[in-house]
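The structures considered in this document are given below.
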Structure 1
Amino acid sequence: MTRPASGEVRFDQVAARYAGIVERLADVDRRWSHPVRVVAVTKGFDQRAVDAAAAAGCVAIGENYAQEVRAKRAAIERSGLDLHFIGHLQSNKVRQLGDLVAVWSSVDRASVIDELAKRVPGAVVRLQVNTTGEEQKGGCSPEAVPELMARARNGGLRVEGLMTVGPTAGPPEAARPAFALLRSLVDTHGLTECSMGMSGDLDVAVEEGSTEVRVGTVLFGPRPQSP
């Protein structure tokens, strides 16, 4: 059997992988009773990935770049899936994406909050928190969460939860302290959504109380090489 080329999306494989991920998450030994949502990260793939995610039964997709969202607009609208914007968000991109994004998952500073409040009244947001202390990572500091949350709510935004990205290096277990910190912040502030965990560390994330994991390569396979 010929192995699919890097970046080639096959609907049957995506469906089987998605079913496996759902079963895997259900089997993780954890003390939480909430269901875990799978956000299929279609970043780097073409619109077939969006179609495959919808066919597999996913309810949400994640994109990092405004230009990719625009390129896949037709597929996203056709799919009926919720679009989560999970990449670094620039204020000038909000207007371009406002009618398509269901959840803004990388909100980490006042300027973006103000732009969302102006352009997308009532938008659903997750505040991104830097729980690893890595300077290169996006996200506000844990100490800044109350102030940003108040600013967002005062602007009419719906702050449902928080989001974080695990450490850049190390085994999955290395992410546990960062994930535990985010979960504690979610609980402290009475929020419902705790978005953490990606392809390499999703089991640890779920054990620590994630309500939403963001997976790409484990679902679609290797991303295409950039030209």
Structure 2
Amino acid sequence: MKHSYLILIVFICAQANSQRDSLQISATEIVEKSIAYHDPGNNWATFDASFNVMMQMPEKPDRLSKIEINLPEEIFSLVTTTVGESTSYYIKKDSVNVIKEGKFIEVVSAKDRERAMMMKDYYTYLYGLPMKLKDKGTIIHDQVEKVWFWNINAYKIKVTYTSEVGSDVWYFYFDVDDYALKAYQFFKTNEKGEINEDSGEYILISNPKMIDGIKIPAERNWYYNKNTWFLASDTIVD
């Protein structure tokens, strides 16, 4: 019996040490391993692809977006279509063209230009994760947590940005087995940099699809942090 207790104690200690060792991996290492999973051929810098995304929201018409991201040529285009509406943005470097309802806008307003650039940054960021976590101005915090998040056994890391880039606080969740990015979450902050817990959203991602050498999630489901209500889903479609 005494021998059995010794075996049990050794087993418990070994488990505890194993848990401590598993968390010795740094947040930066997790990001690097996740990039290796999503971009095994180191193709993000030369990414050049087009794909269609169907967004569905409760009580709103479906929206189809045709997206083109060409990083080497600094080209981004977006054509969104809903019932009775169509808008196109085309950006090449600093040049912006806009088409609304089939009409080419001769003089692009500051508002339309800002909107076009925002959409470029939005789509390039979300479909470029986790590679975009290596961009200038990104601050990857040291602490790593092992958590259970919406049926995901994950490593959780915190990311913030320099003031020139943004003020939101982000959390990223990586599968503990293969380091695939499984979810991300953001919160707004006040003027003191404090998180507003009722703000922001979390996004569950799944079904990776290989596009131009990159494993991009084909499905994303968005929820409010405040009450976990479903916000929207978007799916890459043929």
Structure 3
Amino acid sequence: MTTPFVVSIEQLRKSYQPSGVVALDGVDLTIARGELVSLVGASGSGKSTLLNILGGIDQATSGRVTIDGREITGATDRQLVTLRRTLIGIVFQFFNLMPTLTVLENVTLPAELAGRREAEARERAMALLEQVAMTHRASHRPHELSGGEMQRTAIARALVNRPSLLLADEPTGNLDSKNGAVVLEMLRTLARDEGSTLLVATHDPDVAAIADRIVEMRDGRVLSDVKC
């Protein structure tokens, strides 16, 4: 059954022991299917921790997180890997491309890991590379690319399995303003075209402005939630 909310978060807490630092303190948040949401706040506000929990990279201390109707709270490492391959795409600030693989191989890899046939995975990857204007670089390796090209490759990789939820953590933070603007427009357009719900964590007001909603965090809590 299709749910109206791709993301549903209830009373989410994350604390670290033995320091006792509380990174998330009772977060409640829902994100509707197809929404573009910007998550803003100063360093230490909890936004990256929240993205890591939604991406299955970290585990909550308590609370409930549901993604596309599937509860991920308390999931095993194996279950989280499956979720990342099927429901979630992640775009990192520092690209996280495999240095020994070509652009095409980097984009194809998640599809093959998810069980797609090689020919099908390559066809899907090439279609996405065309959309991010990277087909001419398909045989190049990451060290031969500019920062903007690496991030465009990373966007294609994140979308290759048609995720319900696309997470982007400071996606333009490592780029100059010109490349950042290009990457931002591609991210927004592709999320819309692919039907993915997009959650972007950012310090940059220009990045935040692409969203349907801006959620501001402070001290591990949602401070405000405003529709644009």
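The numbers here are math on the coordinates, done by the rules we state, and not lab data. The shown structure was predicted, so the numbers you read here are calculated from the model rather than taken from an experiment. Cβ atoms are built from the backbone, for glycine too; each structure is taken alone.
Relative contact order in percent (Cα under 8 Å, 6 or more apart) computed as 17: which structure among 1, 2, 3? Label of the originating structure: 2.
If distance in nm of label points 7 Å out along Cα→Cβ at positions 74 and 162 comes out at 4.2 when worked out from the coordinates, which of 1, 2, 3 was used? Matching structure: 1.
Say we calculate distance in nm of label points 7 Å out along Cα→Cβ at positions 90 and 194 for every structure; which of 1, 2, 3 gives the highest result?
When distance in nm of label points 7 Å out along Cα→Cβ at positions 90 and 194 is calculated for 1, 2, 3, structure 2 comes out on top.
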